[in-house]
Structure 1
Amino acid sequence: MQINRESTLDSNLIRSTIVAIVVLATAPMPLLADEPWQADPEVVARFSSRRDSFNYEESKVPTYRLPNALQQADGSQVGDAATWKEDRRPELLELFRSNVYGRRPNIDATIRYVETGRIDGVFDGKADGIAMETVIEIADRTYSFPFIVFIPKDAEQPVPAVIHINNREFSPLEEAAQENDPFWPARTIVERGYATASFHTSDVDPDRKDGYAEGVRSFYANGKLPADEDWRSLSAWGWAASRILDHLSGIDTIDADRVAVVGHSRGGKTALWAAAEDPRFAIAYSNNSGCGGAALSRRAYGETVERITNAFPHWFCKTFSTYSDREDELPVDQHELIGLIAPRAVYVTSADKDLWADPRGEYAALVASAPVFELLGQASITEPTMPALDSPRVMGKTGYHIRTGEHNLTAQDWNWFLDFADQIVK
């Protein structure tokens, strides 16, 4: 039998061409470098297959209406900065305390700081490293937690500082002075002209469902179980950041008016609430904070109120869990938390493979906070379309980036954040 090789080759070529056309038509097109970010369909499919009870598709986000940050409980609209400061801001703080984070105790305590270790001339002589202990005393009872401070040497004027809420692992001073850990790159921060301090969340209040008896909340309550609206761990960790700010305020070489509070994941939730509760923080940096942090609860995308309050009941006050599957009835949402920090600075970041934290919801909350910043005379991000991947967007006192990669706080995140901080506090 004779074979017409020319015809066979033509047929194979045609079939190959058809297959190539079909593949190109059905495969997701890669984003160009300057195109707005959108979730990779393959990542969406992977997350959906792992946790099919949670939503990762934009088409399935429920229709929602955000509460108006500038509308007071009596229905009146806030029209000036004085009304915001005197009336609406305190009103919003109380709504978050009673519905989300809990209310801190109003109990007198004596707090002192004890130096427990020191290494002078770390980072090739650029800084001094100091190990500290925060000691809280109420009557004859005491509670303490450690933290580390690095202070630049030979600065010509007081330097700004970064307080890091470490939700991973606390490194002793000797290790922190030798290793530039990407999660808390103390050397990099010092070389950029900042002092920096870090504490571990569980040293303040254990990050466990059953850890209440061992933490600062139980200490303040003298062992009494918390009421529904009492503070929970996120608020306790934010309180600890403020106590470290108290200490830094007494150091002549640090400018206490130029201090940022930084956290990742649950630490990012904490950083936002810490800055809302304590107006002394000049910047709040929330990295991959998701539900209960920067992401809008009403989107019910990725982690939801129901899931987070079931998995981590010690993070939020009891009332927050009552809004499971009815987020639209919440009297607040996270854009108002960001608004509580205005006119100070806020930097929010996401990661493109961290759909659990809802990057689009994190960005949308930052945009929705703009009316508060504008009322207080500050420019902020108002562009509804997300920036391109790995392309920081900064406007006035607000900044945002979405980074390539997983749920993490990386050296690249820190570099972009410090670029933003340079504009605000330097």
Structure 2
Amino acid sequence: MRVLVIGSGAREHALCVALQSDPAVTALACAPGNAGTVTLAQAFPLDAADPAAVSALAVEWQAHLVVVGPEVPLVAGAADAVREAGIACFGPSAQAAQIEGSKAFAKHVMTAAGVPTAQFSAVGGEAELETALDEAGAPYVVKDDGLAAGKGVLVTTDRAAAVAHGQAVLGAGHSVLIEEFLDGPEVSLFALSDGTTVVPLLPAQDHKRRDDGDGGPNTGGMGAYAPLPWAPAGLVEEVRATVLQPTIDEMARRGEPFSGLLYAGLALTSRGVRVVEFNARFGDPETQVVLPLLETPLAGLLYAAATGTLAEQPPLRWRDGAAVTVVVAASGYPERPRVGDPITGADGEGVLHAGTALGPDGLVHSAGGRVLSVTAVGEDLAAARQTVYERLASVRLADAHWRTDIALAAVEGRITT
């Protein structure tokens, strides 16, 4: 099977690592890729947000399967263009990808499907904003309705900050969602779907805040771990039955079947499981800890989801142990990340590239806010965590920032439901 991965982040690097180890994959490409993926896969320059360019590359390279990593190409219609060219594609249509592209759309789907989620108000103008905030009360949850690379949500007890964030989103031409605050720990659960069948993967937990102790601004994710030793027994099956399958069924009923990866961001609240948000693709950095634990060959699973044959696949096989990943971010991330700094140690074991590029000197340089994801697998969470921080010690990037407490609360037993 010839597999073309679309994207340039650590998620795509993790996908390439998993696909490269699959005996069914005879050729692998990643476009546009980064300084890490070029060691595993052919690289091609590509504007991933251009569906026609994605489709043309898939045809020219004679791909059997295209795997679209990021949300922007999916919302733009890349999967539609690839399928129209007669090539199997892992990723939802532009219509179905609105489950991530519009949080209001996702809320309407959940309401129709009876999926438990936070109460919300959709705000289209500044006159409604303050009224909606007063009705919701603190802590305030203010969300950008559109794509915001994981950084469009503000949770705060500061009303002035909530108003300012909402005004900024409105000023950018997006509508705003004001939601009730959901207590309890958050869980990320991926599920493969072919539009009918749903196959959940392992649950993981992401760390969104930039700084230790969940301080600082929201980011695209500073680290993750899997599995979750504190998760209630039966959680995955409960979410499959009450969240994932009803959502897939509702999308099919609307004539917008969802084929690809449905990512449920969940809160385990005092009143039960609630959906925080849906994404339409593998999450980053959770992909970096879920895929290393998957023993079932990945290419066949993604092809089955893309071709409507997921129900024919045997149960997934998982390796024992746990995985932890820590994101190395550039100075100034997420507001104004500095780029162009040389990196050493980027070829170490477990190092996945994100915002990197090869400079004219042939060395790896930073090229984005989240630069690397350093990952380790261990016999348990404590062992994986120890190894990942040992690996981080060999990475050198001027003024780099990473959290030192990824998975620490779980290891110390401080997370309860």
Structure 3
Amino acid sequence: MKHAILWATILLLGCAPALAREPKEYDSDVIYEESKIPHYDLPPLLVTAEGKPVTSAEQWRTVRRPQILSLFSNLVYGRVPEPESPIKVEFEVKKTDPKFMGGKATRKDVLIRFSNDKGKAEMLVLVFVPNGKAKPIPAFMKHSFNNTHGRDFDAHPVHRGRLRNGWPLGQFFERGYAFVAVHQQDLVGHNETSFLDSIHRLFYKKGQSFPKAREWGVLAAMAWGATRAMDYLETDSDIDQSRVAIMGHSKCGKATLWTAAQDERFAMAISAQSGCAGAALWRRRSGETLEKMVTRFPYWLCRNAWKFVGHEDDLPVDQHMLLACIAPRPVYVHSATQDTWADGRGEYVSAYHASEVYRLLGKKGLTSESLPPVGQAIIESDVGYHMRQGGHSVDQYDWDRFLDFADYHFKNKK
């Protein structure tokens, strides 16, 4: 009966726009207290599907990591199918502004077009390159809630060094970084349910009109778009493709981790308050849970994920394994004290357990299962973390720490 009600709710919400509300006020069944977290056992990272221990970097690379990525593809985020018709990809720099933000940077509006006999799609990627810096230059790429087609990416008319959306791009320019923005809805709707107007239709087989149970959902489509933006960056001589960090907040933080796990061209991942389906552990069932996610946003994940609602312990993976798949590349996780929906404790513990793989690969991970003091960032590590006071947002303190982490790994390490 419980699952019948759940699927009815999914179908109902699948036909309606996502509700923007503060979950804590409405969900009396949500766990926020640590004492109420159920007992759980995490799936082992360094044991293969055949039960053999993983004791070398080569075993991790060639056996265990591919197994984990396959499980996430088939059971959580969904696989990108092979299209019946090859997809043509075209890059066009539509506009260049060398005097952006009073001459601090050059802005490039880059249109990426996709087409085959099933249809067309396009995405607008914005690239901001600081002037007066030696090229090629390292970059941050951000999965963005802000529309790259709108005014949010104009320089702020009052606050110097910031965009209209508040991002401190001037600070990135001063510290020697380019910045790239990819809009999360260019290729797929925020709460897409039909996928008939999304990038998916270019991949459909004859007669197909909806993704199969193991095929990609919204988050995987966002990740695919970021990889195509990275394809463009490989053609841009201003950008150092070996030093590109992928980042995102909330839903975009979830997509960030799946992007980085799959595409090893990204040299760093920064996940801000990504919570459920991001950095936080499924098995803790704290804050947002799988059930809460699929009833609000049914197709952010693939349909196979629905099978584990209320049965998270049966999932053969948990999110510490996703973070581990980014190794040996640096990963940074950000939480906040009031963002209990994202389960900051679960995000940290996930990063702590992922550190087991970082150590196997000769990198530095988190050494204590206890959270660091609020406002004390872990920077000089391949697994970074901070929790700050406040709620669900990216504040100036967070931007500063992200840049510190990038400086440590991209500039200062010998």
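A short reminder: the numbers here are calculations on the coordinates, not readings from a lab. Values in this document were obtained by computation on a predicted structure and should not be read as measured data. Cβ atoms are built from the backbone, for glycine too; each structure is taken alone.
One of 1, 2, 3 was used to compute distance in nm of label points 7 Å out along Cα→Cβ at positions 236 and 316, and the result was 3.9. Which label is that? Display every interim value, and only then the final one.
Numbers: 1: 1.9; 2: 0.6; 3: 3.9.
Structure of origin is 3.
Supply the structure label, taken from 1, 2, 3, corresponding to distance in nm of label points 7 Å out along Cα→Cβ at positions 44 and 108 with the calculated value 3.6. Comparing all candidates, it corresponds to 2.
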